[in-house]
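The structures considered in this document are given below.
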Structure P
Amino acid sequence: MRDYLFPVYFATAFLIVFVTGIYAGINPAIMMFLFSISPAVVIWMVYKVLTADVEVNDTFEEKWYQDQ
């Protein structure tokens, strides 16, 4: 798996666990802890994605609309 995909999957799973925990009525202290560390998870994900070593060969003019 690519290095920048793991943070995306982790942040998505974190969000799903957080939302499910709210609806399930989990202890508010646990939910507040998850809420308090969520900015760190998002910042980590954004940093890893933006610093990923991915080479793009297409320009905006060539493929400005990709719906496939």
Structure Q
Amino acid sequence: MSEKWMAFDVKAKKKVEIKNPQFVKMKNNRWAVVGTSPETGIKVVRFLSKKEVETLKSKGLIKE
């Protein structure tokens, strides 16, 4: 995946690039990018907007 996803790391108190990003559909039917922080190693999550989800579906990265 060529895109770089950013999320907020609560331990480092700053935005970091998500390492090993995976697209996950939550219980409430929202999509998110889940991975780990390269600085602290904790799990970080970034929710995706509807526009981002549509773009990723058109690229074939997300499957319903």
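Each reported figure results from applying straightforward, stated rules to the coordinates on display, with no laboratory input. Owing to the predicted nature of the structure, the values given are computational and were not obtained by experimental measurement. Cβ atoms are built from the backbone, for glycine too; each structure is taken alone.
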Inset, instruction - Can you spot which of P, Q the value 86 was calculated from, given it is volume of the Cα convex hull per residue in Å³? - result: Q
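P, Q: which one has helix-only ellipticity at 222 nm (-39500 (n - 2.57) for each DSSP H run of 4 or more, over all residues; to 500), as calculated, at -4500? Write out the running numbers ahead of the final one.
Working: P: -22000; Q: -4500.
The value was obtained from structure Q.
Check the numbers for distance in nm of label points 7 Å out along Cα→Cβ at positions 29 and 45 across P, Q and tell me which is largest.
Working: P: 2.8; Q: 1.8.
Top value of distance in nm of label points 7 Å out along Cα→Cβ at positions 29 and 45, among P, Q, belongs to structure P.
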